[in-house]
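In structure tokens below, several structures.
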Structure P
Amino acid sequence: MNNQTHHSLSHQTTPKRSVVIIGAGLSGLYSAYLLKKHGIKATVLEARERIGGRIHSIRPQLGEANNHEDSGYFDMGPAWFWPEMNPLFKGLVKELGLVAFEQYSDGNYLIDESRDKGPRVYPAAYMNQSSSHRLEGGMMSIVNGLLEALPPDSVILNTQVTAITKTDSNGYLLKATQDGQQINIEVDYVITAMPLRLLIQSIQFEPALPSTMQKKMQSLPTWMAAHAKIIAIYPTPFWRAQGHSGSAMSYLGPIAETHDASTNLKEGQLGHGALFGFMGVNAPGRKTAGEDTLKAMSIRQLTRIFGPLAAEPLSVELLDWTREPFTATYDDGANLTHSVYGLVPANGGAEHPHLLFAGSEAATRNGGYLEGALEAAETAIARWQRLQG
């Protein structure tokens, strides 16, 4: 267990705290990081047993011959950022001393449109997209970097907030469950850093939030929540030697598009080869098919596109975000498009002046992206600063 995380609060009613942040994803941890710069130790409450939220990098078991220490991490959530369009993220990567590398895109782009013949081939110039980047160690390296920069015991895991009640002093009493036990936390300010739709459906507010705000929160689909991401891991990125970029679009599915997800280790050393994609099948269809069927169909698709070497992955990893209770609600299952986000005002209105909203869905310019998670955190902390007089 990291010194900055703790698994329990020792008393049913804890000492009063200055700021509590709900959610230890990128936006919540960045909010705590910004508050530390102002001399404030925030307490971050996380319902999961891990930090990161929708950032989730894994190192799967690949068999004894392939499980060397530097096999690399694979992102089951967001993996990319765009330095020229994401100045906050780019700056934080530099500030934390992380290493970014360009997404591999050399070679052909493939279109999968026939089960009877090979894919249509386009040169790399066909894509003409701005350059995306990834992080060595996976996206988890940025949330781990933020965590390491926080004071000890800043993050409390396995703690689900169920109610937020305003007190006479404009502070709050939070009720939360932890290992089946209810705990109460008194606090001056609350910053929520969780999906807004999940927030309004899972936490009871007293007094209630304004009805217009409730409707707005309910209308905002949770970024990533409708999607399922699959990664097929191989000993090497064999498609590169064949002149392919790893990027492909399919009209047949079940994967809608694929890209190279091969790991980049220290000093540019190449790790395992990998292809990732998002399912083009909606949540009800995925549930009906089942994980094993989806994996088998996906490998057949990759074999059709990239050839027989794709039929023998070391591992196939699938994460359906719709089935993550601390990310998705029932209403999130149908939305596979990128929505328009933003929450104005970024606090709870006249009834809740000390309640502030972070989280990517609250961002007005880059909602639904990692940049939006940072943007919303900066907005929340700027509002907190103004409230200090």
Structure Q
Amino acid sequence: MKSAIIKKYINEKLFGAVYDKHELVVIDDIFPLKLSPFRLVEYNHILENIPGSAVYSSGKSFIVLGDNKSFEQVHKEYSQSNPDVAKRVFEFNKSTKISAQLCYLTFLNNAHDNLKYLRSLGIPFVLELYPGGGFKLNDKRSDKRLKRVTNSPLFKKVIVTQEVTSRYLIDKGFCLPEQIEFVFGGVFPAEQLTKELRPKRYFPHDKEHLDICFVAHKYMEQGRDKGYDVFIEVAHMLAELLPEVSFHVVGPFNATDIDISLIENRITFHGSRTTDFFPTFYAGMDIILSPNAPGILSPGAFDGFPTGACIEAALCGTVIFACDLMELNPFRDGEEIVIIPRDPSEICRMILEYAEKPELLYQIARNSQNRFQETFSIEKQMAPRLQILKQLLSNGR
């Protein structure tokens, strides 16, 4: 890769700007890092289904997910498992010259940060607007960035994954309804997770403990936006009431975040993990607890519902116990998911009820696994995205 960059640099100096020509380009700042599985699945699918596509990634946000490797190191790891499409994944900086019919970007900050670059090259773009990544509700800075992006003459479409996002864009006058494409949820490694599923271990027949987990990245002290503080409070309460319960944490958390000295023999920290870890892990988990809340990370900030970690857990047959303070839930409460208040005492009461009747818990697990495998299949998630991109590419010819 270094030799290619050097050759390109020499060519530019000798012969002027050399443009990399593509039909579609994806510009990102984390791909192809394994700790962002939705990017791996979505962008790989684009690369496999649009032969003239390429991904350019700066890698500048690897550190946000706790990884300090260089782009070259990450690309080398990616190439080992994706040798065919890896040839169309390149390191990106704003001196890179690209010629393309269309650009695809995920997250508001990413689109805004590259707006001037795209304007200089005259490349129209599609934005996939997930919650997070700079997008907040009723936030002046976020609104200012949204206005700049959606007012650009190069802006073609926005894909949204939550109804609240669609309503917000229309009510605030950022977009016309015909500029918005709603595809609920997000792209996740559903096929990989279900293909590698392990036999489920049930409490109390196959194991002695009821296993409850918390899975999230850490974006602030004590992971309060994701509800890690609430999870630990629930763990302390349950540990006194239910001798058979064990707790698990996946993500960049440890015993120094919040004092767990009274339950240290009941809780296991697994660190940050990639997709291949989870089929075996969730085979032994009964509940994933997600007491997250909007507006804690910063005013207007919110998560998609359910979180990506919860979706992956449900795909593997683990029941989601989640807060839904924004009332975004499209699943049947008590049948496909369990909606909880953000009250540790009430959460404990609800968990104890299911611990006494674990067969009800496992029925919900089966229901949710079936529903989530249907909702988050690669085909169901990627077909509308590819259709939008291919239609715009066709119109541009």
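Bear in mind that the values in this text are calculations on the coordinates, not laboratory data. Computed from a prediction, not measured in an experiment: that's the story for all the values here. Cβ atoms are built from the backbone, for glycine too; each structure is taken alone.
General remarks:
- Ranking P, Q by FRET efficiency 1/(1 + (r/R0)^6) of positions 131 and 291 (r between Cβ atoms, R0 = 25 Å, to 0.05), the structure that comes out highest: Q
- Structures P, Q, by FRET efficiency 1/(1 + (r/R0)^6) of positions 203 and 315 (r between Cβ atoms, R0 = 35 Å, to 0.05): label with the highest value: Q
- Computed 3.7 for distance in nm of label points 7 Å out along Cα→Cβ at positions 51 and 115 - originating structure among P, Q: Q
- FRET efficiency 1/(1 + (r/R0)^6) of positions 107 and 219 (r between Cβ atoms, R0 = 30 Å, to 0.05) - highest-scoring structure of P, Q: Q
- When Cα extents along the principal axes in Å, for residues 171-274 alone is computed across structures P, Q, the figure 62, 35, 26 traces back to P.
- Origin of the value -12000, where helix-only ellipticity at 222 nm (-39500 (n - 2.57) for each DSSP H run of 4 or more, over all residues; to 500) was derived from one of P, Q: Q
- Read-out relative contact order in percent (Cα under 8 Å, 6 or more apart), computed value 15, structure in P, Q: Q
- Sorting P, Q by Cα Rg over 2.2 N^0.38 Å, for residues 27-258 alone from high to low puts P first, with the largest value.
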